[in-house]
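These are the structures, in structure tokens.
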Structure I
């Protein structure tokens, strides 16, 4: 298969065929993110995309899952997206899921009717990088939207019938009072948004990003492992979405966690307390890029 630049996908899409519909991210201005810095955003031509689908058919025969790359395929023209979805389902009889990253600004540019069209055509899951529910923090890290717009984007996906997978970043605000506000506001936003899934990663400096420079020059202090675990504990304690599949098993996390709320809440809290008390070993975390 052929790809341009480094290609990223969510951990849960490891079984999916990756179809590169756009190159890079339509926003690509988040100060913490090192993804897609090696390329300039553009939409690939439809003949190229159709050729890639044909190549995948020849290579794999049939597929059950497809992930649309790169960082924000939902930004594409609605007609082109519908054509891609129809071609995928026509080409692969066993296809069950087509998923994508979805940037908040790109979601909000689509009408409710267009989002319903995409869902009806078989775009089943959208991964939304929420990062935080704290308005001031979202603006500081360059997400391009505030908390209210982020909530609107998530709600729009829910209302259109998407399986919404929200992603947040522990440690994004630093330690002390900013940490408390970050988690408090994030809990509030997630409880309002009501995604089906929530993934918590832990901020790790990525070389070449604005935040990494702030870390090197002492303007931003990363959380200690205990502080990151404490944020996770506050998050799990405060969430009321029922049911909610929650994971914190990305390599950026100190303690791998996976479960459902509210059923597994006490078990998860016990794991976090065990780690905080030194009874459960922590792992060395890696980059927060996917």
Structure II
């Protein structure tokens, strides 16, 4: 069992308070809206992957609510167990390979997210990943996605994979092999790419333009260049743009684009974008958040 590490830090530790916090993410002026939290109308579009941020809920939770609302809508009538392949961004540097899968179930205050052990082991058996629990032990990018899934879905399992390579050809090769395995699955399978966008300011060592009254607008324009490439489903162009920035999730976003296209995706939608500066009204140090669906 991989026990919760970031409860009480990135999100509430108490079960009922956590449920309320998730609801507040929806009801926030930046969130998807409470009506979307309770909605029952199913979209006709098949979602192959979502791109969702992984910061503390007070900052990125409202942004994440848009992606999870769309995901719930797409899978509303699904009766089979859903597999969510959660691609985490390596923040700890503890990975011993480019892709590290965990075989553990993950716990949060909302319960236990069961590992799809058969599929997780198939990734190892097909030489896509290495089984390595160490990088998962203190990594938040996968854990923070689980309460949203647990709030919304009852019948699901997870495949937790941490990516730590910045080699485009390696990411593309992984996407091809992963898509081939997913095509053999009978149950619905969706990728969750966990990544944040630009980290700006002296705290992050990235100041491409000076801090002034135009910083908010310049941040938006900086992220827009990368966002446009995602909307075009151009993983190569996105990768090149992102390498010149401080986007925390280059690898997982690249995989989500390539994987989705191989499964038949035709378009990506930007559901929500804002920055931490929009919340605290200070852009001197700011992190950008964006939610997408690829369908």
Output 25 (relative contact order in percent (Cα under 8 Å, 6 or more apart), calculated) maps, among I, II, to structure II
Calculated from one of I, II, FRET efficiency 1/(1 + (r/R0)^6) of positions 58 and 210 (r between Cβ atoms, R0 = 30 Å, to 0.05) reads 0.10, and the structure in question is I
Identify the structure, out of I, II, from whose coordinates distance in nm of label points 7 Å out along Cα→Cβ at positions 10 and 234 was calculated to give 3.2.
II
Taking 5.9 as the value of distance in nm of label points 7 Å out along Cα→Cβ at positions 50 and 266 derived from one of the structures shown (I, II), identify that structure.
I
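Please state which of the structures I, II yields 0.65 when FRET efficiency 1/(1 + (r/R0)^6) of positions 82 and 154 (r between Cβ atoms, R0 = 25 Å, to 0.05) is computed from it.
For FRET efficiency 1/(1 + (r/R0)^6) of positions 82 and 154 (r between Cβ atoms, R0 = 25 Å, to 0.05), the value 0.65 is produced by structure I.
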Comparing structures I, II by Rg/Rh (Cα atoms, Kirkwood Rh), which one has the largest value?
I
Label whose coordinates, when Kirkwood radius over Cα pairs in Å, for residues 162-257 alone is calculated, return 14.8 (choices I, II)
II
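We did not get these values from a lab; they are worked out from the coordinates using the rules stated. Only a predicted model underlies this, so the values are computations on that prediction, with no experimental measurement involved. Cβ atoms are built from the backbone, for glycine too; each structure is taken alone.
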